[in-house]
Structure P
Amino acid sequence: MKKIRAAVIGLGFIGKQHVEAIRRIPGAEVTAVIGRRREQISMLARELDVPHYFTSLEEMLGQIPVDVIHNCTPTVSHYEINKKALENGLHVYSEKPLTMDSESARELTRLAKKNHLATGTNFIFRNSAMVQEMQERVANGSIGRVLTVQGEYLQDWMLFDTDYDWRLEPSMGGPSRAVADIGSHCMDAVQYICGSRICRLNCKMITAHPVRKKVEKDSTFSVDRGKITGEIQVANEDAAFIMAELENGAQAILHISQIMAGKKNALRVMIGGSQAALTWEQERPDRLQIGNRDTGNEEIYVGEQYMTGHARGYASLPNGHPVAWSEAMKNGVEHFYRTIREGTQEEAHKEYATFADAAYIMKLIEACLESDRTGAWVAVEPW
């Protein structure tokens, strides 16, 4: 088996999860970590037992052999780092949103194809066992024709005006926040499950706190934020309501919020078919609810004996052992690495999200911004 050598750029919350996911994959190793501050990244390399550390991708290139980079930096850095890696023959697994705008995302997609390199984007929830099961049941027709879709992704970590994060600043995170940060996950899951793209939408965005307090510690989900250092004018949304139509004719409504008290990471997707309905909740990830009209409703667990088709392969633990977020993280990276080993990056269908998938999500984010600005429905077409 070919060993895959990875470098992880950015060692915040999500970067450390990438490190752990890579280490769970046979034949893969974290060769290097990269961060801006040498003292800090050297300390993290020792803590994580990683042999090499650097302060930039440029410093690493040519120093050690690496096959793939994991880009876990803020959104503003994604394009330049991903482009540099692809230009130097490295496969790339990037955090989302892929870039600050759809055109630069499209450019990265073209560059990867030109250089015959594999690309992946960490839309983690499509790699959850029960999301795979939903996709299988929609594809095999067991719930009939998809009629309606309801999705919601609710959090509360930005509820107070003293809640601060770098994503509040468009120069760092882009013009959209809630939709780009978590709505993108919801839209990707809906499209993947239904096997159909969102082709038109209408969006209303809400900014609950036009002015927020800036704090000395900028750490996602952190409780201890330190002292207030000033104020910031907020130019992006805390929440959004999206009505959408899919290419298969299904109608969808999505509710996205980072200001819903009591909701920590509550992603829920409901698929209403002409014969049955499916409901999955991320905070109960090992269960799938199946709604029936003339018989009793069902709830199945992740287990080979309950699941269908390719989704059975996601039942990695014995029945009754919860399969959760970290397992989905590992699944996405593992399937991406399989593509690298087998050289199948030119194949269209992937169980993980490619840069092409992420570029289309960027078009949807831009359509949400346009719709909120104009109040009109906006059509979205592939390039």
Structure Q
Amino acid sequence: MYVIKNALVCTMADAGVVKADILVENGKIAAIGENLSAETVIDAAGKVVTPGFVDAHSHIGGIADLTPLGEDLNEITNPLTPELDAYYGINPKDKCFGYAIEQGITTSCLIPGSANVVCGWGMAYKSAGEHRLIKDPVALKAAMGINPKGCYAAKKMAPMTRMAIANLMKKYLRDVKDYMAKKAAAGDDATKLPPYDLGLEHGIPVIEKKIPLKVHSYMHDMMTLLEIAKEFDILVTMDHAQGASDFADELADPHVKGVIFGPTCEPLFPGEGGKLDYECCKMLDDRGVNVAVMTDGPVTAINMLLYEIGEAVRKGMDPVRALGMVTVNAARILGIEDRVGSLAVGMDADILVWSALPSLAADAVLERVIIDGKTVFEVTK
């Protein structure tokens, strides 16, 4: 047990921003308040404390390099691979987890790549610790636009167009619903059950709205995806979402569990991600949409989160609201807000100690990273 004393605490919870102490015991936050005591003290006077960052879209641990031998998260053999699970493609000893810790990322949503129209389950996974898996699945990954088009055009097979992508996605969802109906009709009679299909089983929690369909989507793809979400009454997230400012009103829809914008360093493909509109973050937040940002690492740089929330602030977003895009908003989108993303009694003790508010001060230094109550990174003077 120890106490972090005299910090300015951005709780990202109901308590807001408060001058307080944080008592940590058995990997959890035991108390937040004034005049807390413990035998071990971390003096955070003059410092800012935030929750650990949650990266809502990442591939670290599953892509050693961008070659076929180093790629474990893109199964480019069939445009529909819902039966896959990113869990089995992740190397927990990958050095990228260390890089993530240095950027304050304590939890990542690790997902299959975007080669296929339906790609497989993704999970929430901590950057360090004894019990790193938080939840599997958090989403069923899918993709629209240039990624599946490019992968399968090279093979001279569908889907080579957005028409085929939408058709395959809808067909898969119809097949899941039909499979569920047959299982329900069979009741307790095992002889009437349809043959077990892992790929269709992985879609059941999507149809039941237990997890979202997490879709790589740009520009007008988002409107196609929203139409599909309404038709099948499912939850979706719009990942990458360049051009979201053009559709801010439409995206304020109950079928959209969240919009995960970025990364900034992504190439601007003609007709695809042709609009890096960080103003969309404030626009969506103002409309009540859960908005987050991502690294997409290691395909792109793992150090992007600070830059991205800074860009959102530069475009008019409140600094604390911007901090929510890498903490509580991301946790809500992933359905893990009961564990991470905010600082409150009973939450995992995933804590960052900064020299200043990172969404406001360009010179803010990350001085300490705590995961499950244990310091895993510290700047030594």
Structure R
Amino acid sequence: MRIGSVLSLIALILISCRGNPEQKQLQVQDQINRTWKPDYARGFYVEEMKSGIHYLTVNSPWPGAARTFRYALVPKAKLNSHRHLIDSVDGVIGVPVNRVILTSTTHIPALEILELEDRLVGFPGLEYISSPGVRNRIASGNVVELGVNETLNTELAIALDPDIVVGFGVSGAPSSYTTLEASGIPVVYNGDWMEENPLGKAEWIVFFGLLFDEKNAAEKAFRRVEQAYLEARKLAANAPERPTVLSGSLYRDIWYLPGGSSWAAQFIKDANAEYLWEGNTESGSLSLSLESVLEKGSNADLWIAPSQFTSYGEMQHAEAHYSQFKAFREKRIYTYALSEGPGGGLLYYELGPSRPDLILKDLVYWFHPGLLKGYDPVFFKPLER
């Protein structure tokens, strides 16, 4: 009886496999073919399976995130037979994605670079988008206003029937995302803003390439940016002088400026200038007193990114002590606040993370006059007199 029971069980298993060939194929083929990791970005990677499925993992999409997020990217022809994967991942997504809701202007350039603006169906805060292609779609009524990211209009979002929502969190997942996921819409977290390396932020275009089944095109686009960035850095390294640089400004008696290990500080270093706080190890921002900044930065050669100020008059009116800085008196302050899109959004925040090569060229142009002849700065412009 015992032997007969074992034989019956084996026969049942064999019959089950014959009756479900797709399941049998999954068991045989669903093995890792290779793991692709970015060269600079630390926030995501992908496992490419022999079955054609890609597992996208997003690490730390916000500060202190307690876990990673994993998504199964399944070719749409195989989607119905792989929906069971939802039990082991945070979302099962049919690729290529055709209808997407984005939630940050930093996501927009990826669509523009990949020429996929027509995939965008909804966004919170349309007035901040500067991309000409997307603005044309907004004007035609093809992109719907969804309110504010933290309080996304979930009713409108669900009605748009998107394939996915690409979201982000500052200190955790917004509650509106839970509502979307409960309705069956996958929310894929993007953590590009957490990257500290300028090229690391830009490499997140490959994240979007994976979602739209355009990974090769995304990698090629990134390599062009990488090459331009490295060429500008090499050019700056040959400059005869290394000017000292101050950044930031006062807000309610606190001077906010980039930490020495931050994204912004890396640009200054790669532009071959001395950031006065480059020895600091903070990757975020520093909160200092006016007195401490004056003590260290009063003789800085240049001053960049003085918050939202656009003129010396505005700065003088806001704080008379600004005139104690050499860079203020010698009119060597450069701001990104003068480069606005049609709706008033700042190009630096929308396009800058995807085009660090342009940010670096801007800084090299101002830090080392004559080194980039014929170049027209994109983001940083002289403060108006």
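With respect to percent of Cα pairs over 42 Å apart, the largest value across structures P, Q, R is given by R.
Taking distance in nm of label points 7 Å out along Cα→Cβ at positions 158 and 198 as the measure, the highest value among P, Q, R is held by R.
Values in this text are rule-based calculations from the coordinates and carry no lab data. Remember, it's a predicted structure, so these values are computed and weren't measured experimentally. Cβ atoms are built from the backbone, for glycine too; each structure is taken alone.
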